[in-house]
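See the structures that follow.
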Structure P
């Protein structure tokens, strides 16, 4: 998902964002926000945060050999079960895509239907990992160009703190065998900016 100039995630990508990461050896993470309800995060002026985290993307993109699909709006919600952990565990509870169309001289409108929510999410260090045993992703239909379901069992998003903090999915490989018109290759890219809570930071 440069597929849905983002998608499946979660975003699935899942986005999320988000407040989770995951990879390699266990690396503790801490979620902090301007108005968190927990203890103060040392030296930040912020407070430990758990609960709902929302993010949006304007560049979700599905890249395939048939055509690339860009979505001007994608939104996701992740619920963090705690403010600290190795990893912090949670769930992607919402993911949507709109304003989607094929690239090129002639744009074909696309519908994107997210599949198999909710997804599991885990945050280790600065990596958010979104997983689902059936597959996180979506069915994408673009006229007579693409009609296929794109899924992944696991998607990693890299977290970068800032104003806002962002989660980036880069060239996430997607399965693409189910549908009337499926490509031979498919990847997803997207950048999700955290919209809530204010000042979210991953330490």
Structure Q
């Protein structure tokens, strides 16, 4: 929690309690179904929660925005972002039922009103979103094909609607491999967070 307060000093006491409770719930579930590597669970706040919040250093979604977390796994980056931005609606989807079961249990215990989670595949999902966020799911070519039908035509944010992906340095190769060219930007996370873990990690935006 101390790390979060260094970078997000505006967190309310309610949000601080939610992050602490989320960490406890996540550890309990991870012991049952291995949402992240058990070797990495001690680094939960930095490697997973803070990493998810890097997206919020690139853009703060406008109130009323509708965001899809594609391949949420154990709730990343969707749950940390939804705690930080309670006026934004998040839908979290994953193809693995056990993971969605765990996420829904955590959401119920956290009493988050701006989040829904359900088992679904992006290419079969039907809804409309301002942004899609994702972490360690697939290469850009696949992500853009899977999600091209999901973007809203209405624009309410500073950035045009699109994909925001947490990526490593290989993102450049993924962009080169795309069969079509789309406008993109990449922000190095180590300009926001000073821990060594964030070297060579990026928030990559691709316009829809």
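The figures follow:
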read-out: Origin of the derived value 43, 36, 33 (Cα extents along the principal axes in Å; candidates P, Q); value: Q
read-out: Given 3.2 for distance in nm of label points 7 Å out along Cα→Cβ at positions 166 and 182, calculated: source structure among P, Q; value: P
read-out: Identity of the structure behind -10000 (criterion: helix-only ellipticity at 222 nm (-39500 (n - 2.57) for each DSSP H run of 4 or more, over all residues; to 500), calculated), options P, Q; value: Q
read-out: Source structure (of P, Q) for mean count of other Cβ atoms within 10 Å over residues 174-181, computed value 11.6; value: Q
read-out: Distance in nm of label points 7 Å out along Cα→Cβ at positions 70 and 126 derived as 1.9 - corresponding label from P, Q; value: Q
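Since every read-out is calculated from the coordinates, none of them should be taken as a lab result. Everything quoted here is computed from the prediction, not taken from an experiment. Cβ atoms are built from the backbone, for glycine too; each structure is taken alone.
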